[in-house]
Structure 1
Amino acid sequence: MISSENRSRVDERVDALLAAMTITEKIGQLTQVEVNSIAPAEVRDEAIGSVLSGGGGNPSPNTPASWAARVRRYQEAALQSRLGIPILYGVDAVHGHNNAVGATIFPHNIGLGATRDPDLVSRVARATACELLATNVPWTFAPNVSVPQDIRWGRTYEGFGERTELVSELAGAYVRGLAAGSDHLASGSRPTLASLKHFVGDGGTTWGTSSRYPWIPGWWQSPVADRWQIDQGDLQIDEVALRRIHLPPYLDGIAAGARTVMASYSSWNGVKVHGHRGLLTDLLKGELGFDGFVVSDWLAVRQISEDFDEGVASALNAGLDMVMVPYEYRRFVDSVHHALETNRISLERINDACRRILRVKVEIGLFERPFGDEHLLTEVGGVGHRALAREAVRKSVVLLKNDGESLPASPDAGLIIVAGAPADDIGTQCGGWTIEWQGRPGPVTAGTSLLEAINGAVSAGTRVLYEAAGRFPDVLRASLGIVVLAEPPYAEGEGDRLSLSLPRPDVELVERMRARCDRLVVVLFSGRPLLINEVIDLADSFVAAWLPGTEATGIADVLFGDYPFVGQLPVTWPATIDQVPLGSGPAHPRFDYGFGLTTEVAAP
C-alpha cells in the first residue's frame, strides 16, 4: 500500500497536471483506442490516455521484438505531447502474454484453480509480468475474478473456480505476482497493472438473457441458438447474494494492490453494469473506497443506448473513468465535449475520472519509467518460464478415475498407442485467447504437444504409435492406449454451449481404442466439465487436463509417475445436464467440487 507521505506527493503532482490541462487533454486521458484505429502521431496530438491491443490485435510479424517496438512507438509519441503524459498500453494477457507468438502460455485460470496453490499462481503472474515488461506493456486486463455458476458459459475457464473463497485467495495472489514482476526491471521497480474483471457478477448470469444490439454489428448477432446466450447476460439475484458470492474477490484483489477494475458487459436485474451508478460509484468507489480507475470493456458503452451520446453520458455519470472506445475515438471525444456543453456531464466528473487515471500513472512510476526493459526479451518463452508452466500443468491436471492403479504408467510399456487429433495440436491444448481472440487449432505458437511429451517420457525400448482416428490394424494390441479428446478453441459468448455432451465421433474413437489395448487412459482438454459418462466407463483412467497451454510435458510428468497427481476439481462435475447450473437437478454430481485422486511417484 502507498504511504501517506507518498500519497501526498502523488496528489500534488496530479493536482499540478490537472491545473495545466485543457478540457480536450482531460478527455483524451479518458479515451482508450484500439491500436489499429489510431496512429502514434494522433496519440501525441490528441493527448490520448491509453492504447490497447484486443485479442488478436498483434503486430506483423508477430514476435516479442515487434511487440516491444510497436508499444515503444506509441509511448514515444505520447511523451511528445504537450504535457508529456505517458499512455497505458493494455493487453488481454490472461494466461501468459498470450497474444505474442513465442511467449509462454500458462494453463487457463480453471487449471490454476485446480492447483489450490497461491504461491504457484503468484509465480505464474510474476513470469507473465516479466514477459509483458520485455515488450514494454505495463497493463494486463487480468485477472478474471468471476465466480462461474453455470458451466455452459463460454468464459468458465477464465475463472479460478465456482467457490468464492478460492477465487478470492487466488485473485490476491495473482495481483501480488504481477506487481512482483517488476523485480525484473533493470531500471527499477514498476509494477505491472492488474485489472480485476468483470465487475461484478458476470459469472452468475442466467441462460438465455444475453441481449442483441441491432445498432452494433458484431459477434453477438450470431443466429446460432447456443452462442451468446449467457455471456453478457442478466444476473438475477438479490443484493445479499451478489455481495456473498461475487463481490469478495474484488475486496481481496483491491487489498492486494489492484488499481484498475474493468466493468462487466452483464446486467444486474435488468440494468447494464456499465450504466449502473449504484455498483460503480456507490458500491465500488464509495463503500469500498476504491480510488483507482474503472475501465470499460470493448464497445460496451455502445450497449447502453442506441443513442451514442446517451450511452457515453450515462456510462461516465455511472462511474466509468476510461472508455474502451475502441474504434471511433474522435466521435467519443466530441460526444464528451457536447455532454459538457449541454450539462449532461459535469466538469467535476471529468476531473475526477482524469484524476484517477493520472494518479495510477504516477503511482506506478510510469512518468519516470514509461518503457519496460527490452533486455528481458530473452526471457519471453525462455527455459525458466516454460519450466514454471510445466509445473503449473502437472499440478493442475485432475485424475478422475484410476481403476486398477493404471496410472502411473510404466515408461517401459513396450507398445503405447495414442489417438485423437488434440494429442498433437498446440492450438487446441491452449484454447481461446491464444494468439487470436478465439484461438484456433494448429501450430499457433511454440510449445510441446502431449504426443511429443509422451514420446519424450518413454524408455528407448518402448514404441509409441500415433493415429489420430485410432484406426490401428485389427491384429494390433497394446499394453497401454491413450486417447486425447478436446473441446475446440473458443472465447467469450462464442463458447456458450447448451449441450455439454461429447460428440459421437469422440465416443466412437474411445470405443475403437478400448478394443486395441489392455489399459486405456483418456485425457480431456476442456475449459469446463463435459458430460463424459459414455467414455469414462470405458476407460481405466480418466484425466481432466483443462487447457494446459504450451507445456504438455507437465501431463506426461504425472502420467508416467515422475510426479504425483495432486489437482482437485475447482468446479463441480455434473453427471447430467439437469445439474447445470450449479445447484440444479439431482443432488449427486459425477464428481464433487474438490475431488481428485492422487498417485504415488513411480519407483526409480
Structure 2
Amino acid sequence: MKRDLRAAPITADDAIIARALESASIPTLMMSLIHVTGDASLLRGPIRPQRAVMGEVHGGLPEAERAEVRRQALAALRAYRDRGCKLPPPPELKTVREMMSFMVGEPVPDEYAPMMLEEMELDGEDQRALRWDGVPEERRSAFHVLVVGAGMSGILAAIRLEQAGIPYTVVEKNPAVGGTWYENRYPGCRVDVANHFYSYSFEPNEWVEFFSQRNELFAYFERVVRDYGVRDKIRFEREVTSASWDEDAGRWDVRLRTRDGGEERISANAIVSAVGQLNRPSIPDLPGRERFAGPSFHSAEWDDAQELRGKNVAVIGTGASAFQLVPEVAKQAAKLSVFQRSPAWMTPNAIYHAKVSDGKKWLLRHLPAYARWYRFLLFWPGSDGLLPSLVIDPSWPHSERSVNALNEEQRVMFTAYLASQVGDRPELLAKVTPSYPPFGKRMLQDNGSWLGALKRENVDLVTCGIREITKGGVTDNDGVHHPADVIVFATGFHTNKFLWPMRVTGRGGAVLSERWGDDPRAYLGITVPDFPNLFCLYGPSTNLAHAGSIIFHSECQVRYAMSCLKGLLESGKRTMDCRRDVHDAFNAKLDETLARMVWSHPGMNSWYKNAKGRVIATSPWRLVDYWGWTRDANLADYRLS
C-alpha cells in the first residue's frame, strides 16, 4: 500500500502560522523548509544544530537562532501558501544525505543512510513491503499462513500477508487486538518510547501525547486493523494449545481452545508466532499468599472493580509497571507500601506526561516532510550511539559500579538526577540509588512523578524483602507488618518461556519447549532448526534494551519472514528449515557478543537472564546490522524441500 504522505494544504493566516512555529523543533523545521523552497543553502549557513541528544529537539540552538529560523520559516510558508502549496522538485539523494548529517549535528555514516532513508519514507512509498509479482497467484492462493497473536507484531504480519495476497488466519486469545495494549490497563499505563517513533513506519498518527497512554495506543492498533482491512481475518478468543508438524503433508496441524473450552483445528503451511515476550504474568510464590483475605492481582490483570481510594494498598515490585502505577495509586490510597527488590536506574524526561501542543500538531499535519524528519530526529540519537557505553572494558577499575568510562559518566549523571529529586531525604536517596551499572537492567523514565510519589507522607518504600503475606497484609524481613486491603503484584512476566504454553512439535517429534528449556535460541531470533516454516516475532534475544523501538525491530523481522516465504514460493518447494550449522554459528557469535555487554554483568539479576545467568531476551546488535541481516532472506541458510 502506498500512503500519500504529502502535507495538508496551508490555508491559515500568518498569525496562526506564527503561533504554530513557536512549537517547532528547529532542526526539523529547517529540513522542511528545504522541501518547501527547494533551496538547500540552509545547510551551509551560520545556524547549525549541535549533536542530537535523546529528548532534545532543538539541536542545542540558542533562542536567538531559533527565532531567526522561525522568522525565515514564516516568510517561506507564506510564499508556499500563496502559490497554492505547490512544491518544487524534491531534494536529490545527495542533498538528503547531507540534510541528515546536518540535522543531527554529526556525520551519518554511509552504512546508516539506506536504513534511515527507508525508515523516513520521504517518497511516501512503504519500502518494507515486498513485491510479489514474480510469485504465481496460484501458488500464493494455495499457501495458508497462521498468525498467532493480534498484538503489534501480529497485526503487522497480517498487513504484509494481505498485501502479498497470501491467505492467512490470525488467532488471538483476547476479545480484541492490541496485545499488551489491550491487556495492560492499570492506572498510568503508557509507552516509554516516543510515540512519533513508536508507530509503524508506514502508518504515522496524530498523537495526543509524546508518550501516549494505553487507551490512545489501543485505539491506534484498532484503527490500523480496520484501515488495512485485516480485522475480518482475526478469530478472537482462541488460544493455540499445540502445533504439530506433519512431515508427509508438509503442514502444521494446530489445535485451538475456544473461550467456552471447546477445541478447533487449523491446518497451515506456515506459522508466524507473534505471542510476544511480556504477556504471561509472573507472580512470585511468596509464603502465605493464599491466606490474604483481600483482593490481589497482577498489574497486567488489573481489577477495575476494586476501589483503592482510602484503602491500604501494597504494591510488590518496582519495575516499569510500578513506575507508572505507583504515582497514580499514591493519590488515592490511604497508605501505600511499595516493596522493592532492587532499585532501577532512570533517565529524566520532562515531557514524559506532556501533551502534544496544537501548534506542533499543526506543523506535523501541514509542513511538507516535517513529520518524517521529526521521526528521524527521534530515531538517530536513540539508534546505535548508546551501544559503546554498554560494552564491558576488562581494564576498567570500577567494574562493580560501571563497565567503562562512558558508562561511569552516565552513572554520575543519573545519580545527580536522583540527588536533585530526593537529596533532602538521605534515607530515601540511599534506597533508590542502584549499585549496579546503568543500563544493566531495563532503564526507566521519570519526570518527577515516581520519586515525588515516594516522598509522599502516605507512601513507604520497603527494601528489606518480604517474609510472608498474612491475612491482613505483608510482613517484611525486619518483622514489620504493613497492613493491606489490596495487593498489586507488579512482578513482571515469564519472559524466558517463549511461545509458552503452546506445545510445538517439529520434525522427528522434537518439542520446542524441551529443546529450549531455560535457554531459548533461534537464528536471528526468528527461525529454529527442525521446526520448518515457523517464524518467531519478538523471539529469543530480540528485545531492545539499548536503542530503537520494538516496532522497528518487528518490521525487520516481519520483512525477513515474508522474504523467506517469498523465496520458498518462488522456488516451488513447500518447506524450509533453518540449517543447524547456520543457527549454531549465529548463536556462538551472539554468546560472544552478549558476554561483553553490560546486561551480562555479574552484579545483577534481571528478566534479561535465565537461571544460569545467560542473557536470553535482549539483542546486543547494532540496529544497522540487524536491519541489514533481515532485509532479504538468504535461502542458502535453509534446507528447502
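For FRET efficiency 1/(1 + (r/R0)^6) of positions 320 and 408 (r between Cβ atoms, R0 = 35 Å, to 0.05), which of the structures 1, 2 scores highest? Between 1, 2, the highest calculated value is found for 2.
As an exercise: mean projected area of the Cα convex hull in nm², calculated from one structure in 1, 2, equals 26.1. Which structure is it? So the calculation was done on 1. Each of 1, 2 could give Rg/Rh (Cα atoms, Kirkwood Rh), for residues 200-247 alone, but the derived value 1.16 comes from 2.
Comparing FRET efficiency 1/(1 + (r/R0)^6) of positions 192 and 472 (r between Cβ atoms, R0 = 35 Å, to 0.05) across structures 1, 2, the highest figure comes from 2.
Out of 1, 2, which structure matches 1, 5, 9, 11, 12, 12, 11, 10, 9, 7, 6, 4, 2, 1, 0 when P(r) over Cα pairs in 5 Å bins from 0, in percent, for residues 24-303 alone is calculated?
Checking each candidate, the match is 2.
One of 1, 2 was used to compute P(r) over Cα pairs in 5 Å bins from 0, in percent, for residues 296-431 alone, and the answer was 2, 7, 10, 14, 14, 13, 13, 12, 9, 4, 1, 0. Which one was it? Computed on structure 2. Among the shown structures 1, 2, from which was the value 1.23 of Rg/Rh (Cα atoms, Kirkwood Rh), for residues 72-119 alone calculated? It traces back to 1.
Where a number appears in this text, it was derived from the coordinates with a stated rule and is not lab data. Source: prediction; values computed, not measured. Cβ atoms are built from the backbone, for glycine too; each structure is taken alone.
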